[in-house]
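What follows is a group of structures, each given as structure tokens.
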Structure 1
Amino acid sequence: MKNIGKAVVLSAGLLVASAGVSMIPWNVSTVEAASTVKLNKTTYQTTANLYMRSGAGTKYKVIITIPKGKTVTATEKQGNWYKVSYKYTSKEKSYTKTGWVSGSYLKEYDQYIKTSGTYYFTKKQANLYSTPNMKNKAITSLAIGNGLYSTRKVVNSIGQTWYEVSFNGKNLYVIGSDVEKVSSKSFSETKYIANKETFLYSSFGSGYSKLEKIAKGTILSSSFSVGNWYKVTYKNKTGYIYISDFARYTGGNVQQKPSQEQPKQPGNSSTAPVTEQEISGKTFAVRANLNVRKEPNTDSAILTTISKGTIIVPTHKTSNNWYKITYNNTIGYVSGDYVTQVITGAPLNGVRDGYQFIDLRTTAPVTAQQINRYIENYVNSTNKQSVLLGKGQAFIDAGKKYGVNALYLAAHAIHESAFGTSRLALMKYNLFGYGAYDATPFVAAYRFLSVEESIDYIARKLKATYLNPTYPYFKGAYLGFRTNTLAGTRVDESSEGMNFYYASDPYWGQSIARHMTNILAYDNNYYKSAKPNETVPALPSIPQGSDVFPTNIVAVANQDLPLYAQKRADKSITTLKKGSTFMLLEKTNDYWVRLTYNNQEYWTNSIKFYDYEKYITVKNLGSVNTITLNVRPTPSTEKAPIGQLKMGEYVQLALTTDGKLEIKNSWYKIILKDGRVGWVSSQYIIRELN
């Protein structure tokens, strides 16, 4: 979902299956022409009965229906579709099916396991998180040698082991690779004397709060330890002391400190032999200004420093968690504690020469014929319908009018609308997916009067926002790239340009730049001297389009909604109460809704379509998702059609007397505009706002 409220949508069929349960909303967000991204093996749980298909889209056949609440393992992603494996048992035999499912009905699955109480100590600087993953910012950080107590283990969705721990009264999570198990010990009461000024801590680690200062020479007794931390009572307060600050006391004779393995301290080099394992194809983001050292330890000489945010591609990983890299022709090692594995659209060779980094406010030396030829070649090779055929001049005109690179505008529209062949492009002239919220992309999307209006509106909108240095989401007037962690969280210091905010796909900028290159080869000399147009137009007014629905579309209010006598009225005149039934008539581009309630017509703008379920449920609205759809007199293909529906056309689905959809053999009974009754295959109908 892009932050100007868009998502490009394929013609969609059924994504979820109805197996004795009520259908859930059609949150279709399949992106056309999306690239396949390899994922670390990730476990998800289905949130509905879900179709597994043979390919990444609703045009592919259904392999199996996965019941709600089952777990699947994903290894690839294409747009909002995931390639998953599903294991199940039938008649005492085990089976595994592999195919594609919509990500709209998946949630990451973490397995929580109760354990006996266990002590863990940090073996390096360790972060504590509010959830068993690194999606959110760490709550706090603990230095090496701090203890934690856990009674629950978590294997998260990507297979990492985490521990739920208690720290300063909070339940937090630490990744298993940052800690090691430590035993507690009970022994006969023994006295110890402080050999330096130190502190009594509330628990077993210097990261906990200090309860009291302990003077040198203070004698304390203990009968319980956790690692190198000993439990004592001092000044009526019970806590822990670090035993390295003490020696055993025997009536005036100070003996050696207890024989305990001391925790590692930062900067100490290990005496254990270090081995290296070759790795390839993995990218990492540097999370702090980081030293590159000659050898994989902190005692080794510093060769150079890498700036925070830099992307590195290591060749080897060492057994002590360092990575071998080549940086600016220097071979060295960086600590694994300060890098994060990522997926990035940044150029890995470091070369920032190409359309991905040009100023998008420059004039493009492209012609309408070059744009048209590129689109024609695609249409001829696929035999698909496209609204962009012969529209190259519209990009040239809009680019010149607002000071936006026309080649970029064309490539952006081509990328988002699959060369003008997407359902939004064909039926709403919506080439950029504007307003197509994931919850209800087709209904919510803006409807434009023409291809030219769509291009003109977006050119002006982008110049006033993402290409405007005073706009809050401005991160550079170029395509740029985004960098995500493996969990999909943006790495801010490694992301830039429009791709920072505009698209969650790390390769969005690369993809558009590729279309630009296919239309017109990049000319470095031209763009070196090209001057940007820095004028900023006013934001465009919302286009006047609207979606008018068939008669007798029945809806129910899920909360109280204020009603107005007319669109944009200042004051409401009544309230549509929660649970009330009404008729849905129209939705405008500025998200006002016209409806009838108690035989009176009203308007409301209180329905938020990005989260419409909170506001309304529509019982019988469908839309066609194929080029033409035959309407039959019976629920089968045996008899000749009595009519046809076009792609994107809204349909009134017939309801039974008790308000349920009338369905037979996977066919919907429908009411045509002229009042005739017919039947259509449910495979080609998307239920909207249900």
Structure 2
Amino acid sequence: MLKQLLDRARSDGRNSLFEHEVYELLRSYDLPVPAFKFLQTGEAVPADLNLPGDRLVLKVVQDDITHKSDQGGVMVSARATWKADLETMKTRFPQARGILAVEFVPHNADALGSEIMLGLKYSDIFGYVLSFGPGGTDAEHLHTALPNAHRLAALEMMTDEASWSAFFQESAVTPYLTGQVRGKKKQVDLKACTRWALGLRKLSADAVSAGIVIEVCELNPLAPKDGQLIALDAVFRFTEKEDQPSRAGIQDFARRKEKIEHLLHPRTVAIIGVSATNMNPGRTIVNNLVHEGFDASKIYIIKPGAQEVDGCRCVPSISALPEKVDVFVLSVDASQVPAVLHEVNEHDRAHSVILISGGMAEKAGGEALEQQVIDELKNEKFILNGGNCLGIRSLSAHFHTFFIDSHKLPMPTGGKSNVAIISQSGAFAIVRMHRFSWMDPRYNISTGNQTDQRAVDYLEALADDPAIDVFGLYLEGLKPGDGLRLVRAIAKVKQLGKHVVIYKAGRTASGRSAVQGHTASIAGDYPTTLQVLERAGATMAQTFEEFEDQLMLSCYFSHFHLNPRQLFAVSNAGFECAAIGDHLRGIELLDLQTNSYFKAELEAVLTKHRLAGIVGARNPLDVTPMAGDAPLIDLYRLSQASTEIGAFLFSIVPFAPTIQSLPASEGQNEDLLFPDALIAAMAASLMTRPTLICIDAGAQYDPYCQAFFKAGFPVLRSIDRCAEALSRFFQD
């Protein structure tokens, strides 16, 4: 049926199907449609349409009319008057192909859940995407006003009825449809929704065989009738399928992964664009490599007429390089890049290239230069990171090519290194690294324009690296086909028990415009990207603050088997205990009434430190500013020893005179590192339960926070942020 309908449309010069043709198509996939009859212009009108019910709907069928209702092209007609109404429609639309008579399906169009919108749309990023939510004329308003109203899923991810059932239950409209809301009658069950999803999935597969791409197949509304969802209106547009151009560089995953290994763990580096007299970006890179501990004897600088720069050997040309290098760094003007790459190709002198230079695809008029770069990739001799990238840092390889002076951007030391940062924005990558004193990423990769190497290439290649538990990605756009690759890579990472935290830029029109100018990316449809990647298992951060919080918790808690329903919280400030309850979402506090053993242990601690007279055993527990280091230490130990607790939120307002919270100095008797202080006790013990520290105070107490970080504990600076961060972490 699909081929027959497509041939009919093509012979007509159409790239869409008329509504009655869509009904025919859907019926061939055993999908519920109303009874209908197409009355073609010029044909005799039958005596009876043989449609059920005492009313019917007349719809104009005309090439240039899409929104029929807006132009008076839809009329509800009584059985006794349908012929007269038909003549009225013919007179109103003399150019019509005909009039479609459709069974009238009674339903309450104003009731939430009585009209559903189901759509199938092709994305060159994610393939076919299905959308589901409230339909009718209010669909757009409800999409904005009702959170989680419309849900989206890439068809490739949805493999069975169970996955579709879970998908449909995510929508805020489903409980109204299935009678799960008080006072609402059940209209259909989830199987009625799944029937549509499986049918449209089969249609999308057949479209591939038919040589077309379904631009959109929209059913709005679907209305419940006799336990099924009936399509009351339908739109279907298609284009002829065109083969997507393959990427210019190395196609084979194993070969590309091998080149990535050269790029991230190099033994030899060559650099072009180094000044002998000024501290330009190229020379800054040389200094950073040496400062990081890279072997200076394996750094080659292409510089005719010079013997050495900053202790590194110079060679007169690319062809004069003594060996094929692991990494070749280009820090030259964009106009010189194609010629340099051609010479690297000609003499086969590099496994990988870092292209620092900008001024290509992200700049108007730079497309021709980028195309020359792409042409050089076709020889498949090297991979290329960039252009317009800030560089790469690989901790274990002592490799650091960010072109920022070390006195302006000192590299972190001693922090959590079980994380890889993969960012299209180099500035984002280094700002996060500088701000997050707790983190010393194993890899910090700035991909820039993704002319060759893409963020997903690194995620695929590093997914099974045993040293990495967490991936932090900043994405501005995805290349065609990369969305599905990213989905698969995220799913693999999650199967390995690891975490992926993503911030996706370009969620608004102005944001999409900004990233287009920044890294020449097609930002795409943000809601689709958000929901599809979340469904794959990624944590999608809505703010930079949320990105930081989720990245931190993922790094510190990656080795725990989490029990999100058992949180114990302690603070020495009453307002914080109230705030914990206000900001927790989807995570339960440990119920002391049903955990009598833990309650007794808690009461024993309070009695031991003479707090029982002013503090009762509660959760959250307000120990008041009277509690010093000793009771706090015992509460921490209790939280780690208890089998009832899944996680511990420990908030310390550090002004209390009974707490050692300041570094030793003249004029005061405190020392936060005193052997009997809280920090020392926590540092000496093993964290056996995910523990988040909150220090809500100003810069004076930064050393206190740093001491907790050094002791191996994550720290945030406000209790509401802590509660929200834990809630999101456990939900994901």
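At a glance:
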quantity	calculated
Label whose coordinates, when Cα extents along the principal axes in Å is calculated, return 106, 68, 60 (choices 1, 2)	1
Mean count of other Cβ atoms within 10 Å over residues 378-385 - structure with the largest value, from 1, 2	2
Answer label among 1, 2 for the case where mean count of other Cβ atoms within 10 Å over residues 322-329, calculated from the coordinates, equals 21.8	2
Origin of the value -10500, where helix-only ellipticity at 222 nm (-39500 (n - 2.57) for each DSSP H run of 4 or more, over all residues; to 500) was derived from one of 1, 2	2
Value 28, 13, 10, calculated as semi-axes √(5λ) of the Cα gyration tensor in Å, for residues 162-241 alone, assigned to which of 1, 2	2
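Computed from the coordinates by the stated procedures, all read-outs in this text should not be read as laboratory data. Keep in mind that this is a model prediction, so the values were computed, not measured. Cβ atoms are built from the backbone, for glycine too; each structure is taken alone.
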